[in-house]
Structure I
Amino acid sequence: MKVISTPKAPAAVGPYSQAVLANGFLFVSGALGINPETGKFEDGFEAQAERVFSNLEAILAEAGMGFEHVVKAEVFLKDLAQFKIVNGIYAKYFQAPYPARYAFQVAELPLGGLVEISVTATK
């Protein structure tokens, strides 16, 4: 097991790693819409969602991977009404063949975030 960490994405907000590489799979912890330079959430849902993908991209890159290596994504939304917005942003980062995915609304997200996404990748 190898821990993957980059200052180009926010540090973990608890006792976990940004990502772990094990047996050829990269397991990326849930990424929030926090700007790694300021340590604060971006303003509004769309800006947070865009930042989530930027943060995921930085972590994947640190492991020598990109979105084309993602095989599964988990999307957690504070408000499922934002699903269409996430899909539009998601489509900018993923191309066919698309990874497996699920998305659902949750009661709360860490630190009051509006969207969190976790991915699993492999080469």
Structure II
Amino acid sequence: MAYDDQNIFARILRGEIPNDTVAESEHALAFRDIRPQAPVHVLVIPRGKYVSYDDFAANALDAEIVDFNRLVARVAREQGISLAEGGEGFRAITNTGEHGVQEVPHFHLHLLGGRPLGRMLSRD
């Protein structure tokens, strides 16, 4: 799957589409999902042009990978879902490709918490 510069996350990164920013760093942006599936539902995306998790893990610079993961930890802490800060935990999900039901061809991680999530999430 080739990277599409017109995907919604690329447009958010360029400032063409507004978002509810939660946190940002040099290499990543975190914002609230427009269709939240839990009380806390934040998307974390790299600023680089990566299609999927495996693309990001294989091709991102070490600094991008570290920065992205540190932003995920910061968001979990600031949203009160980090175990390290007394939270009850969270789920981190990334969808890849057709079988993974990836809707936007830009790597993104869903950070969900704030309630018991059960064993699986429904798509609804």
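Numbers for the structure displayed
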item: Given 3.5 for distance in nm of label points 7 Å out along Cα→Cβ at positions 15 and 79, calculated: source structure among I, II; result: I
item: Test item: distance in nm of label points 7 Å out along Cα→Cβ at positions 47 and 71 calculated as 3.7, pick one of I, II; result: I
item: Label whose coordinates, when mean count of other Cβ atoms within 10 Å over residues 39-46 is calculated, return 21.6 (choices I, II); result: II
item: Mean projected area of the Cα convex hull in nm² derived as 7.1 - corresponding label from I, II; result: I
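A short reminder: the numbers here are calculations on the coordinates, not readings from a lab. Note that the coordinates shown come from a computational prediction; the quantities given were computed from them, not determined experimentally. Cβ atoms are built from the backbone, for glycine too; each structure is taken alone.
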